[in-house]
Structure 1
Amino acid sequence: MDVHLIDGTYELFRHFYAWPSVREADGREVGAVKGVLASILALVKDGATHIGVATDKVIESFRNDLWPGYKTGAGIDPDLWSQFPLLEEALAAMGVTVWPMIEHEADDALASAAAIAARDPRVTRVLICTPDKDLSQCVIGSRVLQFDRRKRELRDEVGVVAKFGVKPESIPDYLALVGDAADGFPGLRGWGAKGAAAVLAKYSHFEAIPEDPLQWGVSVSNPRGLNATLRAEWANALLFRDLATLRAHLPLFENVDSLKWRGPTPAFEALGRRMDAAKVSKEKRSGPR
């Protein structure tokens, strides 16, 4: 069997900016939720049987205590923000397993769910449905994959190396060096994608990088400068790697049987009627996703 693990936060953002505005009679925006539900129903029609969706019930997490610049909910469109609880309600009514995260992030839930599912010998593939680069650290061979549903692209371990130049286990180190603007940490001065990939492809983690850049044995620009930055900003490098490292220990479920979709609950009929009654608005919006 295949197990589909879906980044509900990403899907909600994507559909909010891709779909037209749809409002209920009281003015409440529901278009993004309708889009996500339609997307998951299409997944079921394509044969998906075991599904879990992770959402960020609050955007902030324990990482905000580690780094003050880490991403927050500031600036999120109120019409988008108001749909987070509705999405969780709608998914539950649809009969889909949903994990609304508070202390941790949706990405941590996806990493944890992938680890649990991968331990089950009945599982053929675990598909982590998100394009977010930090989830690439969870890819294992051709069994735990990243699936960009919008582009219809599957990324296995070979694909991770082709995209980033490093293996999945080095993704947190890579992000620590180059930074992750989406999550709000800057990386280290002077380190770009090519240099980080070249060094980590050989040494995998910071601790294995020789202190003498003449011993690196890789072709990078200004190795002395890169090395000086790494040593001077060592504490930040470790902190950023910690921020980028997903927590895969959360006890979300015991086995994949709990993820089997058995159809909608009785509550879904009333919610469906409510969604169908909402009207498409002519307003336009623009956004990052």
Structure 2
Amino acid sequence: MATLNEWIAGSRPRTLPVAVAPVAAGTGAAYALGDGNPAYALLALLVSLLLQIGVNFANDYSDGIRGTDEVRVGPVRLVGQGLAEPSSVKLAAFTCFGAAAVCGLALVALSGTWWLLVAGVLAIIAAWKYTGGEHPYGYMGLGEVFVFVFFGLVATLGTTYTQAGSVDLSAVAASVGIGAIACAILVVNNLRDIPGDTESGKRTLAVRIGDAATRQLFTALFLVALVAVIVAGIQRPWAFIALVGLAPAAQSARTVAGGAKGRDLIPPLASTGMTILLYGVLFGLGLFLDHQL
């Protein structure tokens, strides 16, 4: 039990924030369009959270059996450090994916947005193929694409669409901003792991473009999130309060730009998780208030 608790604690800085942020922003966008639905928002949150947990288990399993996590700088990994049976971790991943599918099916059935089933199926396949299967795209430097598309665009706009039946510019801007910060979490995580990933043959984007360019990319992603707020704010001025959510990003960017390595990159990883949570919640609140006031 202690091992599982350590694993959960290590995953928490990115799991819960990345799950909550798109649902909060997407629900706020739905209210701005005049048709928010708390029950649908709860189902969307369950889908997002279960997919996040499932991805964590799947990555732990797949990286572990490949030997990628034998030397670990970051949080506990169950398979790579020999703390759990691979089959148990794999079962946990697919149990989460299955539960996410059930919640997603309930959401599309209640909202009548049946075409979103395709997006849900693709999300689960992409979650597994990130580091699983014969040709994992996470090992090809494409992990950021998956994160941006599914935990940014799909999660945010899907939340909005199931509630309001449409999306607008502010919803799209929110999805882009959240996707960018979610990518920043992966970027700083992979920056920390460049030495081990290089040795094990895991060709993440950070490994491919190198240390200096990865640090620049980390900062650039926050700038994308900043521009997203400005775009949304032009349409819905209350969205500008999401700028407050970017405050923790300043210290993270300074630390990363300053050349921090190894364990010194764990605090920026945690604060970037806090950034996406604040950003998503405040973005959603701003869109909600824009409709109400």
Structure 3
Amino acid sequence: MSIRFPLVSRPQSRPTVPPGLVVVDKAPGMTSHDVVARVRRIIGTRKVGHAGTLDPMATGVLVLGVERATKLLGHLALDRKVYLATIRLGAATTTDDAEGEFLGAPDPAALAAVTDEAIAAGIAALTGPIEQVPSSVSAVKIEGKRAYARVRAGEDVQIPARPVTVHRFDLLAATRAETAIDLDVMVDCSSGTYVRALARDLGADLGVGGHLAALRRTTVGPFDLRVARTLERLESEPGLSLDLDAAVAAAFPRRDLDRVETIALAHGKRLPAAGIAGTYGIFDPSGKAVALGVDEGKTARALVALNVS
């Protein structure tokens, strides 16, 4: 008598996803984590992270790292960012944006007294190196816990001011109504700058209150809307925006190694300093990005190993 065993189908191996960056044009109403979860399904890997959180109400450029390119994200997050925003003068809110509860009603007489010159002076005072207090519902960590999580738990959150740089704060248009003044602005700022805090502080300085009514991020470091894709387009055409080599070349100054230097780096040895300020990309003779490096005195060390064999 022969015994037959049921056939067991072998699980098919999923194709390897190459490392690189996906630049998304985020739609309103989604958290950055929502975008990451969606891209994980589209790309077919769990190893996806984002650089620089965008609030749910905001739209625009969100840079995501896939596979080994997630190692770049902490360094990309230190770069400059550009926003188009609408600041509404007339009332402050609990969240410093349009999603919060209003703190008082607009005062038409006070709004009418706000001159164009006063607005220009207020914007100028918030341009350049400044000390900024982030919104209490921001993602800033207070003793290891996000500020917004503490607020939701009923805590009274006090966030200390921190230095940021607003490189440009340009007024593009102003629209006046009885209960509000809408300012369309362009903000070019350092990472860690909160545009809704700029709206809050401008309104406070003018004595009428203010909050962020709309926000669109157009640029993160070297990546802008020209290379960004909506999730719908990514769904129909899955793939990276930039592979790992192209991402490092676009985001960092470049240092090319010869064969001897590449071998030394692979064995954990320090290299002579490159004379490059800040973090830079290190490439082997074939043009492959092998690490991010930084000079320390007369030598250089690898900050992040990307593909050293």
Ranked by mean projected area of the Cα convex hull in nm², the structure on top of 1, 2, 3 with the greatest value is 3
For Cα Rg over 2.2 N^0.38 Å, for residues 55-94 alone, which of 1, 2, 3 scores largest? 3
I have -12000 for helix-only ellipticity at 222 nm (-39500 (n - 2.57) for each DSSP H run of 4 or more, over all residues; to 500), calculated from one of the structures 1, 2, 3. Which structure is it? 1
Structure (1, 2, 3) behind the derived value 0.15 of FRET efficiency 1/(1 + (r/R0)^6) of positions 199 and 231 (r between Cβ atoms, R0 = 30 Å, to 0.05): 2
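Taken together, the values in this text are just the output of simple stated rules run on the coordinates, not laboratory data. From a predicted model like this one, the values you see are computed outputs, not experimental measurements. Cβ atoms are built from the backbone, for glycine too; each structure is taken alone.
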